[in-house]
Structure 1
Amino acid sequence: MKNDNMLRVGILGCGAISQAAHFESCIKAENIELYAMCDQAEDLLKRMAEIYPCEKTYTDYDRMLNDENIDAVIIGIADQFHVECAKKALKAGKHVFVEKPLGVSIEECEELKKIVHESGLVLQIGNMKRFDGGIQYAKKFIENEIGEVTTLKAWYCDSTGRYQMCDNVMPVIYTSKKIKRPAGNPKADREKYYLLGHGSHLFDTAKFLVGNPLNVQTKFIKKENMYSWLIACEFENEIIANLDLTIAVRMDWHEGFNIYGTKGSVTGKTYNPWFFKSSEVECWNESTGLVTRPFEPDGHFYRRQLESFADVILKNAPMTGADVDDGILTLRALKATYDSVRMGGKKIWLKDAGGSL
């Protein structure tokens with residue numbers, strides 16, 4: 001049921017992520033109204049407006065930003081356009097929800113950060129795993145019961161069977177020859193493409209659970225069409241970590257984490273997001289002698305993240321999603337990972353990372 005007070009949003013981009021996540025999430029969210037959508041591909045825009053009715057459609061982004069009825073924009077387009085379009089929205093007085101990663105260059109994201117702070121508006125990044133009920137339960141246990149964390153092991157391993165599984169459970173994705181594409185082909189360099197697309201989830205989830213990474217040392221191997229990074233990290237509070245990013249394993253989707261503390265431990269198994277199934281988490285408390293597991297039936301992370309975004313704006317609720325600082329730190333971690341490979345596995349401090357992926 002919809003609330004009386006709702007955030008009116010306009011969605012930029014009618015491509016895959018908007019079709020698979022954001023349109024439906026806006027319609028299902030209790031505090032959001034899908035007011036407008038925008039895409040330069042008129043045929044795709046018309047089809048989406050027929051499936052997901054809204055008040056206005058635009059083929060020009062600037063015109064949508066000039067609509068005074070729109071409170072916020074959801075940016076669901078190619079990574080290379082994220083920062084440019086977020087800047088425009090903020091300067092037009094709109095709150096921003098932008099898909100991950102925040103951008104492709106650390107410098108452009110630092111410029112965006114200045115605009116966010118000057119505007120006083122909300123910017124949230126689409127790291128939806130923060131709204132996985134199992135992961136949220138693990139975070140509370142870590143904060144209150146695990147004691148001092150010593151070690152994190154986390155993995156994000158896409159599967160060769162993922163595309164077949166996704167085709168079975170996702171809606172039919174429509175496209176158009178007229179959609180706007182970035183210059184060149186970002187998918188041509190798979191190493192960078194996979195780091196941005198998948199590594200951003202791995203690092204943000206780790207940061208959400210145990211705090212900020214400080215440095216990385218990376219070993220990388222590619223055989224045939226398989227890419228694998230093993231990343232040794234040091235986090236704040238003297239936490240050590242091993243992160244495994246592999247695209248793609250010859251098995252089921254393989255994602256999760258183990259976290260060890262002085263008074264307990266946490267294990268988590270995370271599913272392919274399109275199954276809308278919360279992570280299976282077990283929390284081991286040495287003091288009580290109990291092992292607890294949450295029951296989290298609501299696995300619609302995409303809707304939940306937008307509802308949280310709206311609550312920050314409408315109710316001044318605490319920000320629990322990834323903000324601009326989180327986005328910059330994740331991009332620094334990804335660039336440091338990439339640079340560590342280029343430099344033979346050298347330890348790279350995130351504060352020293354710069355440039356673009």
Structure 2
Amino acid sequence: MKRHESDLLRVGVVGCGPISQNAHFESCRKAKNAELYAICDTAEDLLARMTTVHQPKKSYRQFDHMLADPQVDAVLIATADAFHVPLAKQALAAGKHVLVEKPLGVSIDQCQELQDAVAKSGLKLQVANMKRYDPGIAFAHRFIKEEMGGLLALKAWYCDSTYRYTMTDSLLPISVHSTQRQVPDDNPKETDRRRYYMLTHGSHLVDTARYLGGDIEAVQAQFVERYGAHCWFVAVRFVDGSVGHLDLTVAVRMDWHEGFHVYGEKGSVIGKTYLPWYLKSSDVECFSTATGEYRRVLGEDGHVYRRQVEGFADSVLRDTRPNPDVADGLAAMQIMAAINRSVQSGQWENVSSMEGVV
């Protein structure tokens with residue numbers, strides 16, 4: 001149930017492309033503590049269609065005009081990756097809180113500049129790694145932190161499926177496109193599929209690994225491109241001395257394959273995660289040596305995109321830390337850069353020393 005209008009976070013969404021059409025517009029409309037107050041896009045035809053469908057109070061073709069609206073409390077940035085940091089900095093300068101799609105940016109330097117801008121602004125910035133709002137993954141996170149004791153090892157995998165678009169075409173409404181859409185000069189989706197897969201899918205994998213296992217100190221990666229597929233196998237050293245392995249493969253000849261195993265001092269966790277558009281909670285089993293029992297969470301509400309908006313609104317309305325915040329987004333960028341560097345060097349690469357583009 002929605003709160004009174006005065007208790008709602010008024011959100012302006014910039015970008016009317018598929019991710020907004022399939023996730024963000026509905027999530028802002030359904031969120032119990034937020035409202036879809038405004039939408040913005042430079043493509044006039046697309047903006048008109050989305051305004052008709054979703055009925056925001058305001059619509060804007062220019063981002064600075066939306067930022068000038070005093071009724072807009074926060075902006076959700078759902079544009080091409082190269083626009084994330086510039087638009088986020090512009091929003092912070094205008095006094096708006098920010099929820100920005102992952103990856104945080106396309107280079108480490110610009111993300112560090114954004115981190116500084118967030119600190120100076122005193123405003124909230126959350127990165128849209130919506131898997132943290134998966135009830136199963138959140139259940140695993142709590143068990144690991146509160147009951148499992150020390151971490152021994154973690155394995156996590158994110159393997160897109162060759163049948164992914166067969167499934168999504170059946171699940172999702174038909175997306176509306178525009179020839180007027182704004183495309184950045186740096187657009188790896190069109191020019192560099194290897195980089196695009198790392199930024200788009202790798203950002204999920206490394207964030208989940210950090211969320212469950214903690215900070216990552218160093219990585220050693222191997223990469224192979226074969227049969228039209230891209231595959232990264234990554235050995236990981238966590239800061240606490242535990243070890244790990246990450247598998248990013250796009251795409252496997254099977255169903256969607258994503259999940260994790262976590263081995264600890266006083267228990268273990270096994271998780272299976274589903275194609276995001278099913279809006280289904282991960283299946284997670286946590287075993288505790290204290291009770292000698294496995295535990296599972298039902299996760300009846302698997303709408304991770306709506307839950308993400310509600311988490312962001314709570315961080316603003318209750319003045320709590322966003323989850324994940326700008327530091328988490330920067331850390332994911334550094335890990336992905338270290339993976340790429342290690343593929344080239346064949347050596348272990350320290351995460352904190354990374355700079356440049358991913």
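Just a few scattered comments:
- Given 1.3 for distance in nm of label points 7 Å out along Cα→Cβ at positions 212 and 252, calculated: source structure among 1, 2: 2
- When distance in nm of label points 7 Å out along Cα→Cβ at positions 36 and 60 is computed for each of 1, 2, the one that comes out at 1.2 is 1.
- Given 3.1 for distance in nm of label points 7 Å out along Cα→Cβ at positions 76 and 332, calculated: source structure among 1, 2: 1
- Structure (1, 2) behind the derived value 7.1 of distance in nm of label points 7 Å out along Cα→Cβ at positions 68 and 292: 2
- Computed over structures 1, 2, distance in nm of label points 7 Å out along Cα→Cβ at positions 148 and 188 reaches its largest value in 1.
Computed from the coordinates by the stated procedures, all read-outs in this text should not be read as laboratory data. Bear in mind that the values here come from a model prediction, so they are computed numbers and not experimental data. Cβ atoms are built from the backbone, for glycine too; each structure is taken alone.
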